[in-house]
Structure 1
Amino acid sequence: MAGCCLALFWPGAMNFGFPGVMAPVWQDMYHIGRGATGNTVFVLLATVGIFMFLVGRWQERYGTRALIAAGIVICSFGSILVAFASGMAMVYAWAFITGLASCFVYIPALTTVQRWYPNRKGLVAGVASMVFGISAALTAPLFDELLTTLGYQTMNIYVAVLILITGLVGAYMARSPEGRNCGEAKASFESETSGRCISSLTVQEAARLSSFWFLWIIWALQGAAGIAMVTLSTGYGLARGFEMGSAVFILMAFNATNGMGRLISGLLSDILGRNLIMCLTFTGAGLAYILLPLASSLWLCALLAGVIGLAFGTLFSVSAPLVADCFGLGHFGSVFGLVFTGYGLVAGFLGPALSGHILDATGGDFSLVFLYLGAFCLLSGALIWRVQPPVRL
């Protein structure tokens, strides 16, 4: 658990914190609009969508610990690359590398912790996912401070060193328990409710079920609504007249609940049920998005952003055990990776990229953007009830 969490820390920070803090900096450095910076997250997520499934297959062949170590090295290299970026093309290359690194770390880490605690999948997935999300809340002000004191290039080199040292230590510690590698086609997992040994579904078998595709759609819609706040939060704060430090506070609030909420929602999902927790948080996020244009104070903006962050964190922490409940742990990496393509290939376009272009076209009017993102959340809250474990005979 400790090794997985340590390995997840910096990839999470680079996904959820770094683009939000750097977006205004890149706009000034390269004289670009919000649409161009929004495309950064689109590239990152598209990479995740392409490689998450492949990494799920590779971990069955090469093992989880080897892939985590490879992901850490890739993530560190990406930070060095963006330090010497001369334009947005190199920033997009950084986004590609960071997305690839995230796949190599996230899926193996989630698989490992659930294998250690098969009867507490919601809790342990919530812990690991919490670290992945809350790391950005801790590092966003750090990025801002280092940027001011060290400068853009030196800051990124320091971050690359930190990623490499802490991540490789985590990879060394993150081993799978003996006897639970579960890579074979007839692997099994322990049912939380009955204690019976139930056959896991292959990717082909899972993809034939409607529950799989409803969850895929939810990852596309709710994922878009959540990840969009990473690039919109600071820009919205600046548009409301707040200073940069205050605008970053909105991003911090989003990432704080995105991280801490994962532990809470994961634990509650073990007790109250996965679908109920996801429905409540998704609906709350939809209402928060609708109310956000009416918020006048910094604290109210941060509170609403926190509600959106809670739903985003719930999507990550509760979906993982829900996939295990529905389709088994034997091929969890492959099945979850395929579900994740809805987030990677679609959410990046519907969220950060499209919202950035709409803001450019409307002169920075956030109302329309927040309205359609809120609709995505409300629809996801309704669709989650269609995701149910199949009847196993």
Structure 2
Amino acid sequence: MKVIVVGAGFAGLAAADELWRSGADVEVFEARDRVGGRVWSVPFAGATAERGAEFILPHDTELTELARRLELRLVRKGTLYGNREPRGGEPVSRDQIAAVMEQLGALPEVHGENVYGALSRAGCESGVADAIAARLEVSCAYGAGDLDASVLREGAGAFGDFPTHTVVGGNDRIAKRLATPLQDDVHLSSPVQWIRWTQREMKVHTDDAEARADAVVVAVPASVVEEIKFEPPLGEQKVNAHRSVRYGQAAKLFVPLRAPAPPSQTLSVPGRWWCYTQLGADGEPLPFVAAFAGSPRAIEALDLGNGPGQWVDDLARLRPDLELDSDGAMISTWDQDPWVRGAYSARSASSSIENPELSRPVGRVAFAGEHTAGRWHGLMEGALRSGRRAARELLQTVAR
């Protein structure tokens, strides 16, 4: 069986890996000039910075098992992703937040309720409610006014002192290792424009090539699926399902440190961003601080169109203990990536992401991507799980 995979992010490469290991002939087309998609590791300040997806959380079993199989070592970051110190708003302790989160976990769910609704129903004090809303807006990269309250129970919004990990040398080493066995069958800088199919075969067209296959896996974000023309069309239900997915907006800032700092995690409640320091593979503090802003509101306030200056100044006020080397600052903005136009899918209260249409195959076209992964959406774990699922669906279809 010959299968073409569209997209070489974690979802596409997970599908390609599953198919290749099952004996299929696999060809991958990627629009960018690199593999990894929204996972992008780069050298910075003598270490490695994650311009994209970063934290490996305790429930990411698919990811950790894959890293083990690929012989990639995971190390603890030291950063307490789930226990950020709130600053800048009303005085609130982390213990107060933990107590309210436990209370929220016991509340019955209300369909379509947003985060503010759940916080109000729990009778939270205003300062605690604002700190929790800020934390969730940052982690989900989406405004709390349309953020479904179910995020209070999801991995990205998890609270607690659990450990976090990263891949030594960068998370995108997973993508590179998955792509290695495919060699020249991974085509970079090759955005797919058309997918045509008949009862006999599938045809995939790029700017300068045509490839034929028995089946196709489409592993691109819902936000850009319509950049691909399908013949015959996918159908109204499928198109509307993709259009209904809401994407968060996020940006990251990296600033070298003149003196490395031990692991820490601080949340700017009014700014809707957080910053963190972490450990390297040798267990010593890394020589930079990273910050992550979620939601359009936060990004607009940071004036990123004029460079990192405003954010660096805000960081210096939030963390006066850090010795910033401001001249070396680097920004990563995901909304400017034409192949995603956002950060990751958000659990909107007004437009549910729990839509079976997102993952439903159409003939011999299977669909993958973190937006199809249900409770794992927005995570590297979800991307991997979705790719495996799409590949297995195709294999079962062929077996039938």
Structure 3
Amino acid sequence: MNRNKERRAPVRIAVIGAGLIGRTHIAVLRSHHPEFTLAGVADPSPAARAEAQALGYACYETIEAMLEKARPDGAIVAVPNQMHVAAGLACIARRVPIIVEKPISDSVAEALRLVEAAEAAGIATLVGHHRRHNPIMREAARLVREGGLGRLVAASATYLSHKPRGYHDLAWRREPGGGPVLINAIHDIDCLRMLCGDVETVQAQASNAVRGFAVEDTAAAVLRFKSGALGTLICSDTASSPWSWEWGSRENPSFPYDQENCFILAGTRGCLSLPTMVHRWHEAGKESWHTPLTTQRLHVAPADAYTEQMINFAGVIRGTAEPVLSGRDGSLTLATTLAISRSAEQGGAPVRVEDMMKATTAASPASAKGERP
């Protein structure tokens, strides 16, 4: 067998926007992985051009110039949220598949406009909820899917963290859309959807009592999943605690590590806590509060979620893989997250996610920059 004939050129992927998350993607694409490589970057800032020159890759001032000259096989949209749709449509017009960073847009209506344009053109559109590619989440989803917990009845998600001094110096972080619901809890909502299925209704309350900004600093929600399971979510960016994915998963080395959980799943036969991956269960027929649970910590081999996401994207571009999270599915995560804000605005009244998906206007509190914490 001639192994040289088996080798194929890496997929050439461009990055649109060289901010915090854009630079993360650039580093992954420059990591000499055999499946993908960096085709170029589109960003008008002097800092982006200087970094590109220092590291030896092409940087273009506009998206159009990058698409015309670099001719990438795919592109990652990592510009501010309000620019996601325009950037995505520019790629679709040139038949370039895309990953759009979370959230896919700043409103459900605009997200669906992008998704429908991509579907009509037959161009793959993915959403960058990278945790779906983390081996911890993959193993947890497998356990649930294969009945390791029995029938899922309850779930909880927690994001309690304290953002550093100076974080809110940027005005958009003090305005609606710049708080922990859309910036942080949207990740947790997507994880719950991956583990528990789609959400039917949301009831929520929000508070800005600590900082007094126009945006919430704390929110709590009750979720009813279509399966009949119930869930809770609590989030705050002014709480000093270790209960967040960043602190417990070791996914991002810039955060401290604390062996605590931020997700708990409970079913008729067992339960699972994440990210410690402690699985407890009863033997069939012995489910009782008088019966001890068998306990096991599941071993999960670590892998970089952003690299895994890029491998999936390369496979989608080649036609050998399906999107882990499509644009339409990512729009459901956005709709579920915005339902929290909508319910809180309405004094905790139930909001149906299906109704959020039927939105026909672009009105939305989401105006954040689409950065990681």
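Between structures 1, 2, 3, the greatest calculated value of mean projected area of the Cα convex hull in nm² is seen in 3.
If P(r) over Cα pairs in 5 Å bins from 0, in percent, for residues 78-261 alone computes to 1, 7, 13, 17, 18, 18, 14, 8, 3, 0, which of 1, 2, 3 did it come from?
Details: 1: 1, 6, 9, 15, 19, 16, 12, 9, 6, 4, 2, 0; 2: 1, 6, 11, 13, 13, 11, 11, 11, 9, 7, 5, 2, 0, 0; 3: 1, 7, 13, 17, 18, 18, 14, 8, 3, 0.
The read-out was computed on structure 3.
Laboratory data are not the source of any read-out in this text; all were calculated from the coordinates shown. Please read these numbers as outputs of a predicted model, since none were measured by experiment.
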